[in-house]
Structure 1
Amino acid sequence: MKTGNLDGIKLSQLRALVAVAEVSNFSEAALRLEVSQSAISHAIAALEESLGVVLFSRGRHGARLTPIGARVKDHAEDMLKLLDVIGKEVNLTKGLKGGQVRVGVFRSVATRLLPEVIVRLKHYFPDITTTPIEYRDDDRVEQALREGRVDVGFTCMPITDGFEGWELMRDEYVVLLPPKLQRPSTPLTWEELATYPMIMTSGQSKLDYCSVLTRQHFAELGQPINIAYDIQEDSTSVGMVERGLGVTVLPRLATEPLPPEIQVCSLPVPLYRHIQVVMLADALHSPAVYAFLDTLKELYPPELQATPISSERRQKVSRAIA
């Protein structure tokens, strides 16, 4: 084996070396590093070529370090530890040793989207604290941002002047039907939907914007809503559907975790809510807030920027919610 160029050694090769040494198996090392087995095999082969030595003896019982492999592995661990130290030093310089991010959310985002963001942020920056603050009404998130009570907000309401953000996802409204309901194996029609008792809010109290969307959608299509049960909480509506008391229309994310027996159909004319992350435009955020936003962008790349709506449209939305 010829000695290659040591300058060509990559950190990924050193990580592969340490991982294989710890589990004595290329397949398990690949699972640990979340790469393919062929990637691990290639990394080790390239490292052995660069060093000009055999690092592992391969056999029926897995991969075992050779004597020189064991010494190289010790040095590789030291190098990776130094890299971690470098990262911590940089984070300290950026002010990311600690800090707090206050996040305004509504329930389905708080339970389904935000935990994954917090877990990843904790992995990168363990000392940053994320504090979720839940709001039932979407317009209160904007108000909290304006008043400085939260740093970042999630909303499905069109954002207004003075804010910026991006769309995270489109969440489809679905119809939930009781488990034992017998219906034809065809797409749901408005005529069929009108025959079932409806479980949803009547609109007699202040609603969030997503509930307003449902009523507006039905009204624009000339479809009546005959409410049998006036219910405010999504979880209560789901429970009543599960017991066969009627049907309901909810955003898919708000239905989770959904009992597996409940039947799910799309509306005859699809409806979506656009879940967005928003913040004050041109605000001077702390390094912790920027770290949160960067982590969020990893999970939900900002392919579609959120555009502020006009004051006229804003007034229409506000009247609908009031």
Structure 2
Amino acid sequence: MSQPTADVDVLIVGAGPAGLTAATYLGRFRRNVLVADGGQPRAGWIPVSHNMPGFPAGITGDAILARMREQTLEYGAAVEAGRVEVLTQADGLFHATLNGRTVTARAVLMATGVVDNHPDLPGVEQAIERALVRICPICDGFEASDQRIAVIGDSDMGVREAAFLRGYSDRVTLIHTGAPDALTERAALERLGIALVETAIENVRLEGDRVTALCWNGQYSAFDTVYSALGTVANAELLSAVGARLCAEDGRVETDLHQRTSIPGLYAAGDVVRGLNQIAVATAEAAVAATDIHNALRRAEGRTVQAV
């Protein structure tokens, strides 16, 4: 069966856990794979992960990515630094602009992730690396057990995150930096025993190994760790531009159970798909997507058994 000639079988956009897992699977399926590495995957922010399966003593985000990249290269996938600027579809192929040239692919997997809305604090990046400021209570709430925990929020999302963390400590405070009317769940805070500080973000400070916030009485309260509950933004611009259907609620891409988007041949996996933002989820979705991509290509090549 004649197939369009492409530079690669599969282009993977994103070199985080989802992208690298998919590349490993597809490499082992003996597919020609190119991974476009846009740099600085979100997983690299992880100081130490203790819920990564198989690493009971914990592992850093950088080490996770290094191991995954090594495995990807072992099975023949190419990883190229650079961002895909444009993605289109024509003549049965996807056309991607990468580092000033056009790369054609028979299928594309988007593993572009999300961007965190970090609090506007001086030195916040370094504070995240030191685990003084955290962005994922599901990942590391256990490590904050019994600590003085603050949650920075500007909406009821902060209330929900503080309520989740209340299961780890009875010393949880919500630092609400938004407009007063953006906080509608005040009764829940009182019921759950969560303290409330309403202050401008400029009154929150990172000082050494603690976070302080100005209370209404003019005094500063100190915390051992602070979680940001300011949400994320999905890196879905390329998906939107090519016509993939996005979720109206949060801008992530819609997929079916095989990680297929609304565009045939275009798949997505990881944080850009759902809000759980977990490495284990991203790698599982990548495995599902890679297997379906391979099987779809096999069908197009006439290399499957047809049902009678």
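Please state which of the structures 1, 2 yields 0.3 when distance in nm of label points 7 Å out along Cα→Cβ at positions 17 and 49 is computed from it. Comparing all candidates, it corresponds to 2.
The value 3.6 for distance in nm of label points 7 Å out along Cα→Cβ at positions 209 and 233 was derived from one model only; which of 1, 2 is it? Let's see the in-between values first.
Numbers: 1: 2.5; 2: 3.6.
That value comes from structure 2.
With helix-only ellipticity at 222 nm (-39500 (n - 2.57) for each DSSP H run of 4 or more, over all residues; to 500) derived from the coordinates and found to be -7500, which of 1, 2 does the value describe? If you can, show how the numbers build up before the last one.
Details: 1: -13500; 2: -7500.
Checking each candidate, the match is 2.
Output the label of whichever structure in 1, 2 has the greatest value of Cα Rg over 2.2 N^0.38 Å. Of structures 1, 2, the maximum of Cα Rg over 2.2 N^0.38 Å occurs in 1.
Each reported figure results from applying straightforward, stated rules to the coordinates on display, with no laboratory input. Quick caveat, the model's predicted, so the values are computed rather than measured. Cβ atoms are built from the backbone, for glycine too; each structure is taken alone.
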